[in-house]
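Any read-out appearing in this document is the output of simple, stated calculations on the displayed coordinates, not a laboratory observation. Since this is a predicted model, take the numbers as computed values, not measurements. Cβ atoms are built from the backbone, for glycine too; each structure is taken alone.
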Structure I
Amino acid sequence: MRLATLALLLAAASAAGPDAEVLEHHGRWESGYGAEFYNVVGRLRNTSGHALRYVKLRIEALDDHGKVVASTETYNESAEALSVPDVDTKALLASGKVKPLAAGAEERFRGSFLKEETPRLTEYRVKVVDTPAAK
């Protein structure tokens with residue numbers, strides 16, 4: 001009986017999910033600057049009762065069998081600078097240049113896959129992976 005209760009509690013906790021939800025997203029092939037890329041754009045909402053430092057998302061490209069063939073991590077629009085390679089994340093966050101996402105607020109996000117670096121994809125999925133509280 002104790003194990004069943006524990007399993008129910010764990011299931012309820014995992015169903016609650018992170019402090020943000022993806023409201024909508026769309027993906028399509030685009031071209032620009034001499035390259036082709038699959039661009040995913042969407043909107044998310046802070047569903048917690050407090051401000052978040054940022055919302056980190058993972059976009060996974062899937063093949064015909066649902067296997068992940070590529071992935072990229074991105075952030076909500078106000079925190080996009082955190083995804084720039086070689087950025088000192090701790091210093092950037094400490095500088096106050098990343099605006100927290102207020103409780104209940106919505107923002108856009110985007111991420112892309114270069115065609116030349118990505119195996120054939122037929123679909124994608126978006127997951128919220130990190131939502132630290134603002135300090």
Structure II
Amino acid sequence: MSKELSEFLRQELEKRDLSEREVSRRAGLSSRSLNHIINNPASNPTVETCAGIAKALDLPSELIFQLAGYSIVGLADEIDPEVKALAIYLNGLPSEIRAYALKGAWATAQLVTQAIEESVAGKTPDTEAE
């Protein structure tokens with residue numbers, strides 16, 4: 001993470017007269033986690049942590065991702081925040097790791113989709129064998 005996120009969060013909390021404890025509560029983080037991010041500019045918050053902080057401060061998640069050092073990808077506004085966070089996370093991975101992660105993500109999404117479609121259609125592994 002860069003020094004920018006630490007300084008930005010420190011200033012935002014002061015400007016809004018918010019405690020670390022309150023922002024942590026809103027973000028679903030431990031007070032210790034947020035304190036570590038603010039006081040240790042070399043820390044590396046996860047995408048989930050960044051998304052929680054953005055939500056807690058009612059800020060665009062892209063801003064917090066960028067301040068945390070994640071690459072920004074252009075995504076449509078109608079995409080779910082979780083999908084956006086995943087895309088930003090994957091985009092920040094080294095290319096050789098990203099290729100494996102994308103293959104795994106696609107395979108998992110296809111399996112889950114197939115299982116849901118079969119469940120909706122009334123098919124289960126037990127009924128297919130009959």
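Brief remarks follow.
- Structure responsible for 1.8, with distance in nm of label points 7 Å out along Cα→Cβ at positions 59 and 91 calculated and labels I, II on offer: II
- Which entry (I, II) yields the derived value 18.9, 66 for Rg and Dmax of the Cα atoms in Å: II
- Origin of the derived value -5000 (helix-only ellipticity at 222 nm (-39500 (n - 2.57) for each DSSP H run of 4 or more, over all residues; to 500); candidates I, II): I
- Value 34, calculated as relative contact order in percent (Cα under 8 Å, 6 or more apart), assigned to which of I, II: I
- Answer label among I, II for the case where distance in nm of label points 7 Å out along Cα→Cβ at positions 51 and 67, calculated from the coordinates, equals 1.9: II
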